[in-house]
Structure 1
């Protein structure tokens, strides 16, 4: 994963202690970072056994679809006895676990939201232009992933409960695909309470609509002037009008606390660039989410 680079950005979060690389555990002022390898992680997967070709460029299994690493962040003094809440983030094209946290300031945003939950980022296609979710697109693949994750953390004495609480799914750009399949048949659909899509409504609209229709969770779609996500967002808005599905359409700058607390389906337009859409918004959405708040002493 690039040890030197990983330690560089891990240190940027002012760790109080840096544990051994063999254990791959890092302590920061915000909480604990763990890099775990899970059998149920997205890759390797049979759909990329022979690699993948995009616009004439070949991406081998060995270099791009063989990493089952999972980034886990546990806030300081989180409630580890009650049901365990999770926030999952799914990355887009050409990305890696080494670069995601500093690029999108995910840890600092998550910590600033003061939510009692564990942040999880699985490695998808490693530095490849590919939206595949691997095993997480399989029937019950997400449930198996969550169950293995819980068991690992329980065995490492990081949590004292193996019960799943509330789940938030979030993703940027190409992360939309794996999210859509999780909502369709990944398991734990009733545990998924909120979905945040950051400029990622490229396709699979019917899968998102299915979840919105059949479950009571919050759906937030942030879109930019990106040709594809703009067009699909407007198409979905038109459909919702025809189906009498209520939603809130608003510019990001005008979005209020009351908006986030009183509505369920959101179409939020932003003038931010494609790779800037998560900045501050991730923190804000989590802060006004259904997830319980850390106790005052826990959030510092």
Structure 2
């Protein structure tokens, strides 16, 4: 995804980009960055990363964070940068905080009357409200990491042994169905966000948990499903407004149901960005920078598929 963003940045003639990587990402992404002729990597990786990031942002007009919600990482970086007076291309800090917590986010959207997959803290009392097969996932997780499917009774011993740990997880009912996502880009506090087309997600369950394999955009479903997804996205934006940056909504359609439900909301760039950028000759990064808010997006007539690999970069 980072390589895709940098490829789009290279198409903006007056944009000067500097890349700062945390130590964990530096080695794994170095070759991808060199392949797309990114700016030289910041040399100060041996300093505490957060301090380096805030310092590096001092001579920049904006910061685009690509980071997970796990362990509060995205939220902490967002707070520190904004506290230092920097423009961060993310939704408002309150939106990032709500979306980073799957339980709080589900409650907020459910309280607003939106269709949300039942999401509870895995206590004995609340698990009793779910069917026998459940999905257990980290409350502050990202992607498919740490997610597993199990029978409700399997959790009894875990709950007794993991005193207090249940608050770090959420449980949702497991059922067969299809996964989708829809995203929008913030266009400022005085304008409605730009809603992107509905996308399919390619997810399959393995012995260790779900595996995300990319997707297809636009989704090959009846037009009524596209309309339903846009309606949900509009409603979500009224509850947790994006204003700035990119926000992705994961949706689920249970087998035999005609109603999409919200699985979770991601307040950051998602892998779907790599698919959307292939579906248009427009520059999505330019949109995130709010350079062309008054012109409509033009989408290509044929669907495109994308993977989780940087191979999607032009």
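Just so it is clear, none of the values below were taken in a lab; they were calculated from the coordinates. Note that this is a predicted model, so its numbers are computed, not measured.
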Work out the source of 49, 32, 23 here, i.e. which of 1, 2 gives that when Cα extents along the principal axes in Å, for residues 93-236 alone is computed.
2
Who wins on volume of the Cα convex hull per residue in Å³ among 1, 2, i.e. which is largest?
2
